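Some structures to go through are shown next.
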Structure P
Amino acid sequence: MSLSRDTPRLIIEYLASLCSASNNFDEVNTAEPKNAPSGFDASVFMSGLVPAASGLTATSLRATFSIRVYQNMLMEPQGAIDALVASAIWDVMIAINADLTLGGLVGVRSIAVLGEDGEALRMETGYISIAGTMFRVFEIFVPVLLNDAMTQGVTA
């Protein structure tokens, strides 16, 4: 069984719905922004794909999805930026951990919370400039294990 080519989109939409349900963000996008976010925004996008396991007939994958939260660095008080963003990220990570099969999406074995088959669920911080505006970003990396994602064939 191969997964549908819609699987990445469905996972992105599901993760975006978890972000929206947290009621922490002004806007949740299903792509990286091209213009500077105007509020406290989150974006969900695919950031990696590697084989996770292989049998005689199919290969399973680990697809990594990113949830990046943006806060303008000019926000006042500046000392409150990390606390605000960390609180929002905390809520999203709790929601992800509570739903390890992403609502039972076809082919999703689980979120690799502890790093099964590679990277663990994690969050990293940093800074990014978008359209000349500097943002503080917190990014959750969500490794999704996908069973039998690609069918293997025999070649002559």
Structure Q
Amino acid sequence: MITFKLKEREVRLVNYNARKEKHGDSDVDAADLKFEADIPMTDLGMFHPALQGALYDPTKADVAGASTALQFPRVKPISWDDVVAGGRVVVHHGVNGAGDMTLSNAVVDKFVLEPREGGSVGLVFRVQFHPENETQAGRLSTTLLGGTVRLTVEPPQDTAG
């Protein structure tokens, strides 16, 4: 399992998809959010400890000694099939947390990693959740859509031990 987490990281909210889910006989509001971000290659360790070493050429260090040259520059973006469920996802908006929105029953998945020359990685991922009310859904689908927000993703607490 991955240890994906973000702490008030700037991300772009690029898509909002409203939908209904069946919960027994009831229809429940649900939504999918698509986020994009640029992360440093060192964050690849959240997905697997060996990923950075596999994607960046250790024989081509930059002036600071970091291996920022791509090992395989022709590799297409990598789909990473993993899920973060049961944690906490917060969209930070407003001054001093006044507009923070905790996304209920959030599931984070559909990760796509695009390693780039120079040591940055393009990251795309989806957050599925159940909007708490029309105001929350409206802010995400209109006011924040297409812009940059700060996002926190905290994985579930390990209760084993």
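Every read-out reported here was derived from the displayed coordinates using simple, explicitly stated rules and does not represent laboratory data. Bear in mind that the values here come from a model prediction, so they are computed numbers and not experimental data. Cβ atoms are built from the backbone, for glycine too; each structure is taken alone.
Odds and ends about this structure:
- For relative contact order in percent (Cα under 8 Å, 6 or more apart), the highest value in the series P, Q is held by structure Q.
- Looking at mean count of other Cβ atoms within 10 Å over residues 14-21 over structures P, Q, structure P comes out largest.
- Of the structures P, Q, the one that -1000 was derived from, the read-out being helix-only ellipticity at 222 nm (-39500 (n - 2.57) for each DSSP H run of 4 or more, over all residues; to 500): Q
- Structure with the greatest value (metric Cα Rg over 2.2 N^0.38 Å, for residues 6-77 alone, set P, Q): Q
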